[in-house]
Structure formats: structure tokens, C-alpha cells
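Enquirer: These notes open a run of structures that come right after.
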Structure 1
Amino acid sequence: MKTELLTADLFEWKDVAKQAAEIISNGEVVALPTETVYGLAASIHNEEALKKVFTAKERPSYDPLIVHIGTVSDLDEIAEISEELRPIVDQLIEKFWPGALTLVLPKKESISDLITSGLDTVAVRMPSHEIMQEVCKLAGPLAAPSANRFGRISPTSASAVEKELDGRIALIVDGGACREGLESTIIKPSPAPSEGKKAIFTLLRPGAVPREQLREFGKIEKPKPPKKGEETPQTVEAPGLLDSHYAPITPLFLYDSIDEFKPEEGKKYGLLSLKGENGDFFKAYQWDKEITLSPGSGKISEGAVRFFWALRQLDEAGLDAIIAEPMHTANVGEALMDRLKKASVNR
């Protein structure tokens, strides 16, 4: 298959969105920009197109997809929301949609098991990126995981998608670099257990919406681990929950201290750093390549935006190993560390 690349510029992006919607409506899959990462989109109503998503990504069927919607009214086509759950869902929508918050909700019977991996819940969000939103409005709700091969580095640019999926999909829409740079936060909301108590949010995946912003609306809990002997792929409730994910081909090691790093003679090492020249890791070794996520300021929010881009640069640098220093976990730092741990070979 020949993969077409269309650039959505400031003046003609709606025309490009219309072309993308037509291709999706004809049963193909299209890579589209979102505010988080690029997504690989297919109509939720076309089983064959959904299968193409899994084939292009080499994605296992037990890993569910996120449904993206263009308007809030589309939600009731996707999810079966009870009277008890509705008030908290409405609050979250009002605050965070359109945006980088995914809600795991009871699904409508009409939603394909390919999307939900056979679960009785479905993950839904309304993206804020104008191109993805427009295509959703034109083509209807879209199932759209990240536009990369399964388990690999998430793409935050059209060129990254091209490196991953060229020849596997019909179209890539180049909408520039993603604004957030980390995938959406995924929560499973539950009604308050009793009057006067807050709703319960099971945090399935930390992401671009930090837990500090969610605490205003509910109590955040960790998901319950599967019982011993029941740790199967079918226990995955949302994307990005597997132990190994977001990984470069080059082995990545995440160390708490530079003292843990034992270089071998003749090998090339790269450094992924938040602090750069101000950090102990940067000064301790003559790195073959180093990338600082937030040069000068050391801001975790800037580091998160540059994270996947930096990881891809290091992966393509011909290194024997990538060494990553730990990041603080405040704000979106929790999501960044989650990605780092899942990308590393020693965690």
C-alpha cells in the first residue's frame, strides 16, 4: 500500500480534514494529529477497518481502543451512563472536554468487541485538536490508538508516524507537532459510595491531565491488581497498561542514581535528562549523545511535551544503550515517569 501524506496548513486544514473523513468513511485507516499524540483512526461502525488498525499496528486483540468523539452528544451513542453516574460524568466533561481526559464507562451493546477487547466498558474522550475534532464530526466517532507499532515510542509528529507505519495505512495527515506530547489520562469514574462523599476515580493511566486537577471532583484510587494466578492479558482495562510499552529499540535503563550506571568499554551511551548541565547524570560521564528535555528551566511540563521526540532521537542515534535520569512526579511528572518505567528494561 502507498501511504499518502497531506499537510493541513492554517488555511486549508478543513479541506484536508474532509478528505481524511472521506477515506475513513470508505473503510480505510488514517493517522491524525491530536493534542496528545498522533492517532490511527477508523470508524467504530466498520469492523473491517477496525481490523486494519490492529494489523497495521501489530496490536494484540486484548488491548482495547479509545473512542474519540466530535461532540458531547455523541457520548450517549457510545456509553450507557446510569442516573447515579451521570452527574459526575457531566462535571468531568464540563471541566476537561474537549481535552486529554479519557473516561472508561459502561458500553452500549452496539459497540464492537474489537474496540473493547470483549470488556463491558468502553474508553471515550473528546479531543481538543481541531483536525481530529473536525474529522470526528464528519465521519462519526473514531477508534484511534496511537499511530505507531505496538509497544513502540508514541508519535508526536507526522514524520514519526511515517517511520512507523509507511506502507501500512492509506493516509497520514500532517498537522504539526502535538501540543501536549503525552497520551490522555484514563480514569474509570464511579458514583460516591454514600451521601457527602466524593465520587471514586480509578486512575488507570496517568497522562496529560494530572491527578492534582482531578482531586477537585473525586477521590483517586489505584486499580486493584488481578488476583494471584489471574494475571492474563484479558485483565487489561485500558490502553498503555502493559508492563512493557512506549519502548525504543535501543535498550533504555532508568536509574535512581548515577552510581548505578556501570559503562562497558567500547559501548556508546546516550543520556535522557530533564536538568541537563545542572544534573549529576550529565556531569558524571562523557555521553555520546545527550538530550535535555527542558533546557535551562528544568520544567516538567516542557519535558513532557518533548519526551517522545527526545526518546526517538536517541533511539535513532546508533547507541548501545540509553540512560535516563529519574524525573520528579509532581503534575505531569507522574505520567512521564510512568512512560519511562514502561520503556525501560530494568524496571
Structure 2
Amino acid sequence: MTSHKINVALGERSYSVIVGHGVINNIDDFVPKMAKRAVVVTQKNISIQPTLKIESTTVFIGDTEEHKSLTTIEMLAQKFAEFGLTRNDVVVGVGGGMVTDVAGFAAASWHRGTPVVHVATSLVGMVDASVGGKTGVNIESGKNLVGAFWQPLGVICDLDALKTLPPREMRCGLGEVAKYHFLTGDDLLELEMSARIARCVEIKAKIVSEDERESGGRALLNYGHTLAHALERSSNFSMAHGEAVAVGMIFAAHLAHAMKRISQDRVDEHYSVIGDAYGLKVKPDETIDRRKLIQLMHLDKKAISGLTFVLDGPSGIEVVSGVSEAHLEQAFDAMQLSEN
């Protein structure tokens, strides 16, 4: 079957992302020649696992978001030490976005930087989390507040892993795919799945290549994420990331309209794409605590000049700081009252 290869151009840190069926069999192409040992970081429910030519051990981490923590990083470091992993060896993260975030941060921290290869097994992981070198864990104050930029040696997106993915996990991935629709205007639903994933990776790779450390344009990849992260935390992560991003983009559209940045027609387009075309949830439960969500949004990593959002506007999607709470209230009202 056809596979796709996308280059993430970062000079000496450049690497490839391969998308296709059975491409996990190419993993040895990404393992450093000097590596003698590998630690595979994964979860027990992951349907595919790599076969490596070098000595390896597998370490399982928990399935729920509470395990995306510094405690897990400490556990992994202890396992690395017991196995004798050196900075010339390799860590292999096999799983969804949570696994690649954790494995990547553990690799970045071990001996101040050990190579890592990612095998993304969820749609969210393939189109977003595993590409770009952002790693991290959560603390009580917020999501992904502790981490590092640590680029992988390569990323493998084996579509065979999607065959056993629960419907909810597929929907979560579609939330991130829908994000790329608004960043580029591409009609990604016209593409078959392999090409759609590859196109999302291409879009992200271009943005990351131009702004590796999120000092400018890369922040646009957080479209819908400000409210999404708050929704995740306020629900104790019972609301999945992609579902929250979908609602977050709808909220961002209403917020942009409240600030007179976009027309109602553009808001309606968000509902059409996210709700109708992608079949995703477009509003949170009626029982949301707005004050709690606003407090959590103040803790967002982008919030360096007051409340900060990635918003649509006449020049396209951009970062907007100093958003007023009055406009947030208007956006919440409009979203809750919407008939969509």
C-alpha cells in the first residue's frame, strides 16, 4: 500500500514522519546506529508494538491523564537506570499523544537528552501530538506546564493501529483535523485517511520548521486549545482532548464574533465544519462553571499579557492578547444559546 513520507525541516534536527500501513516495520531505520539498548514506553492497551534488533525492555505507564505527571517521569527514570540506558541509546514512545508527550519528556530529561523515536497509534497522536518536539506533563496548576522541546529522530504513523481505535478516540482525532481546516482552508474530508493524515502532518511540519520554539506562528496550532485545556481540567479529564478542542474552536469563533473580528457567517461555518462535516460536539454541558473555566484559562501558557486566545479575524487566525472577561461572557452566552 502507498505510504507517505514528510520531512520536518529543522537543520541538524530534521527528521521524517512516515504514514502508512505496516510502517512500524521500518522502525530500525530510525534507531541510532550507536544505540545498544532501547526502552519502549507504552500502555497495556496499545494494539501494535515494534520489534527491535537491539536489546530492549518495555515499560508500561497508566492509561489515564492522572499518569501524565512528574511521578511517571520519575518512575521512567528509575527504569532507565535499572536497564542501563545511556544517552547514546534510544527511547521509543508507542501510543497516543499522552504516551509521546511523556516518553519525549523522559528522553529529554534522561542524561540531559537521549534520542527518542515515536510510534503514534492514535489519530490525535498522528496528526498532532507526536510531531514537533513539544513534550510535557501536567501539574496541579495546569496542563502541560512542565516539559521541554525535544525533537524525535523520527515519527511512525502506522494506520493499522487505527483499526482497533474506539470511536471516541477517532472523534478526538477529528477535532485536531478540523483545526487544520481553519488554519489552511483545506477540505481534508475529500482525502482518504492516509492522505488526510499526511496532509495534516505537512501543515504542522511547515509551521514547526518556521517556529520551532513557539515564539510566533506555531502558537496558531493552539486554535481552540485555550478553552479546551480548561474544559479538560474542570472535568477531571472525563472530556477527551479532541472533543474539548472541537468545543474550544466553536467558543473561539463566538469570541471572535463578540470582538467584531468575524461575521456571523464565519461562526456558522465553524458549526458546519465541526458539527456537521466532522460530527463533533459543539457545546459543553449546561452545568459548566464559567468562573472556574475563566480562572483556568488565566493559567494558559499563552497568557503572558492577560487572557490570550488564538482567534479568527480579517487577516486569518492569529494570537490575540488582552481579551476581556466581558467578551468571554458574551461568547459563553452565544454558545450556550445556539440552536446548533
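Enquirer: A value of -8000 was derived for helix-only ellipticity at 222 nm (-39500 (n - 2.57) for each DSSP H run of 4 or more, over all residues; to 500); which structure in 1, 2 was it taken from? Walk me through the numbers before you get to the answer.
Expert: On the way: 1: -8000; 2: -11500.
It was calculated from structure 1.
Enquirer: If you rank structures 1, 2 by distance in nm of label points 7 Å out along Cα→Cβ at positions 142 and 294, which sits at the top with the largest value? Show your work: numbers first, answer last.
Expert: Working: 1: 3.1; 2: 1.8.
Between 1, 2, the highest calculated value is found for 1.
Enquirer: With mean projected area of the Cα convex hull in nm² derived from the coordinates and found to be 18.7, which of 1, 2 does the value describe?
Expert: On the way: 1: 18.7; 2: 16.0.
Value 18.7 for mean projected area of the Cα convex hull in nm² corresponds to 1 out of 1, 2.
Enquirer: Using mean count of other Cβ atoms within 10 Å over residues 206-213, single out the structure from 1, 2 with the greatest value. Please list the in-between numbers first.
Expert: Numbers: 1: 20.1; 2: 15.9.
When mean count of other Cβ atoms within 10 Å over residues 206-213 is computed for each of 1, 2, structure 1 gives the biggest number.
Enquirer: Of the structures labelled 1, 2, which one yields 19 when relative contact order in percent (Cα under 8 Å, 6 or more apart) is computed from its coordinates? Kindly include the intermediate steps, with their values, before the conclusion.
Expert: Details: 1: 19; 2: 15.
Comparing all candidates, it corresponds to 1.
Readers should treat all values here as calculations from the given coordinates under stated rules, not as data from a laboratory. Computed from a prediction, not measured in an experiment: that's the story for all the values here. Cβ atoms are built from the backbone, for glycine too; each structure is taken alone.
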